[in-house]
1. Taking Kirkwood radius over Cα pairs in Å, for residues 109-300 alone from the coordinates of each of 1, 2, 3, which one would give 17.8?
2. A value of 26.5 was computed for mean projected area of the Cα convex hull in nm²; which of 1, 2, 3 is the source structure?
3. Quick check: 27 is what I get for relative contact order in percent (Cα under 8 Å, 6 or more apart), calculated from one of 1, 2, 3. Which structure matches?
4. Assign the value 1.44, calculated as Cα Rg over 2.2 N^0.38 Å, for residues 181-220 alone, to the correct structure from 1, 2, 3.
5. Name the one structure among 1, 2, 3 that mean count of other Cβ atoms within 10 Å over residues 21-28 of 17.4 was derived from.
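A short reminder: the numbers here are calculations on the coordinates, not readings from a lab. Remember, it's a predicted structure, so these values are computed and weren't measured experimentally. Cβ atoms are built from the backbone, for glycine too; each structure is taken alone.
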Structure 1
Amino acid sequence: MTESIYIIAGKDESLVGAKCQELLGHLLDPQQRMTALLSASGDEVSISDVLDELRTAPFLADKRVVVVKGADEFISKHRPILERYFEKPAPTGILVMTVSTWNANTKLAKKLPDVGKLIEIIQPKRATLPGLLTQYAAEKHKVKINRDAAEVLIELAGEELAQLYNEIDKLTLFARGEKTITLQHVESLIGHHRVYDAFEVIDAMVAGDTGQAVKRLRNMFEEDKDAEYSAVGAFAFHVRRMFQAKAMLEKRTNPGEIISRLRIWSNKDRFLAQIQRLSLPQIATLLDELAAIDYATKTGQAQAPVAIEQLVLKLAGTGAAPPRTRP
């Protein structure tokens, strides 16, 4: 059954956009979009244009579809008018609005079930992501991805599903016809560049060179458009290896064995020098700080570039991360 109104709600713009395109595929044939579809951003279209389009008889189609993207402010601004429209929608018009949030306590939300449908886009839980990546790789590209490769990819690229799918697309091309995406592929294409950037920032930070640490961090975000989604993961990936290496070193493990077991790709001597300058509690503090940043960015309380730069400024001047205090 085709509804008169659809609300697509979700925080991930990529997933929301993909669902919107999927819905349009069900509502209109491709050849009908030229004459029966209006798609506009909520901050660029007027309420009168939207309603006029919905109430205009369709041409060469049985319905006319209007999509308002990013409609949170549009809805707030025109709520009384939309409430009246929800009471009596146009018989041949279909309104689709995408929003980041949809408050169930509003009049619009209470009217929606009578005339339309709410489609909620929920970010999958972390534990389900490797399986989703395996499924996507198989269905979209007819390739496999190793479990360890999927886990490291998530760690480096973040947990946004659309971004991870994009990384799978790039890895498939990088693998050049191979039937399996391996950990080596992930490390070579994604890990080397981003973890190297994180390494350079941390190297300057533990040396107490605040200016150089901030400069390298800003370059990281300027040169890599995906860094905002993956930077925290790249830093955490490197610091976790620092923690493992320091623990092994304190157990008198041979440095060569540490380098081999932790798969340190480059800058081996500088990596060992980093962990020599920091204590295990200091590295643990850095991990705690990164975990807090990860939570803040995922809950919308902070932006990765700002939060990481604040961490760098906080710790760089000390020449090392301060020791963690315990109650």
Structure 2
Amino acid sequence: MTMTQEERPKAPPRRLGDSIFATICKASGVVILLTLAGVAIFLTYEGYPAFTAAKDEIPGGDGIVAYIWPLVFGTLLAATLALMIAAPLAIGVALFISHYAPRRLAAPLGYTIDLLAAIPSVVYGLWGFQFLAPRMVPLYEWLADNLGFIPFFKGPASVTGRTIMTVGIVLAVMILPIITALCREVFLQTPRLHEEAALALGATRWEMIRMTVFPYGRSGMVSAAMLGLGRALGETMAVAMVLSATGIVTFNLISSKNPSTIAANIALKFPEASGIEVNVLIATGLVLFVITFGVNFLARWVVGRRKEFSGAN
């Protein structure tokens, strides 16, 4: 039996406020896409001459690939070190705040972690250059003497402490509040009934977290880690201030010879660059843009696979 046009329920009239809000949201999305496209077009247009230039026109005289590769390597190495240090620590802190700490302690600790994200990167750079680097020298010397057979600690140890390992530690401190804050919110979204059911079946608190909190928040933890990785990939001032870069490719983490990063290299060389050198630096910025895009797409793919368990989607 079909309903006549008069019998069909009419859609409620759309209010003017709803229409205005929907239009603003759509316009905001379009502006973001246009801005992103504009950045990509600018980087491609200005960086294209560097990709087509002769090898002897590129700084170093070995071509654009030989110029960019050490920077890409240093960028990925520093960001990976930072993520390896920060992610486990951030998950542990977030778990402590959400499930272990008393309420009187959890709230101030959460505020303190959030405040770390407001500290300018130049302050982290000063801390890493003046305080952390000199105090890491004895550790680097011990690693070179006792674990020098491992390529990462082959040495000779840096006498200043301005190494890629120090940069990784500074970046880890910088991305720690981002990962912690997101993981904390994801852990707090775990259904209370799931936790109580696990405890009622005799699970310990750790077993309850392992069976309910981690599966539910897995995609959220991946998203938090990828956001932190994106911050580490693009960090400029702290890396430029701490790292003593020589532009080589090496896995030695404690030596005075270290690879540079794309962002730090641009910040240090752009003020004095001219001609094709400007195009080369913009081309390296295009490569960093592509790497960041790739990291975000990979994160969305991982999150999408576990979407049904995520409390953040």
Structure 3
Amino acid sequence: MTTKTNHLQLKNLIVPIVVILVFWSIAVWGFVASGYIQPIIMFGYIGTSLGIGLGLYETLPKQKKPMGRRFTLFLVGLFLMGVAIFMTRENVQIEGAIFGLLTGVIQMGVIHYLIAKIVGPLLFGRLWCGWACWTVMVLDLLPFKRPSGRLPRRLGWFRYLHFGLSLGIVLLLIYVRGFREGASGTIAVTWFIVGNLLYYAVGIILAYSLKDNRAFCKYVCPVTVPLKITSRFSLIKIGKGVGQCNDCDACEKLCPMDIRISDYILNNQRVLSTECSLCQTCITVCAQDALKLSFGLDIGGKELLRERVV
């Protein structure tokens, strides 16, 4: 019995271990390639924090599992904000990353978006959204954890407009106004602080208006635009567990992103929605143990989402 229990515990820790190894590989590669210690500090810390949180989620009792994710949100979110504001003085908003890319300033914002939003999701999908986002870090403290479903008419188009406006503003400032200070420096860090305060304000207003903590993520956040593209190919997705799904819809009702999870599982698919943030709430609430994190090769993008009745 002890051997079997140890085997199950080790099996449950495969995903945390893989995440830690990937981030530490990036950290070591960055250190060797650049000769600077910053990649070790940044990616080593983030990978270890994510691994600890994911490990806690796998090993804690069900009622305490969300503590692992919230712990990691604060570990990573506060660390990255602190580094950007007080150490590197950079703009890590999406506009800062675009500024850096277009002006040749390869700063934290560019590297962060490349790893967390472009390349990383090919392995772990939108793990950033569920476990490391400093906006979600605050929004998850609000009381509306059980959404009533998506607004009809697919209002998620607004985030594409937001992304387009962010890109357009940066292009206008660089190529029309000749402004190139949006990636690093005093103006850049001010942009980052003010931008985040606006995100929090909009997110909180939407949460209370729609009774949904993740309304900002669903309808407004521009970061989801690149994430939804690369996360289609994620190797890690929610898949079928050892138990049999009885279509009770507990996972669907408590999914913060309103995904019709059981529809995928009963169709012998993994959860192919690019809205999934791998928060694992569905795994926690499933009384049948019918869900788990799994590795596989498939292409996501099939969106089965629950809409609210209006």
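1. Among 1, 2, 3, the structure yielding 17.8 for Kirkwood radius over Cα pairs in Å, for residues 109-300 alone is 3.
2. 2
3. 2
4. 3
5. Matching structure: 3.
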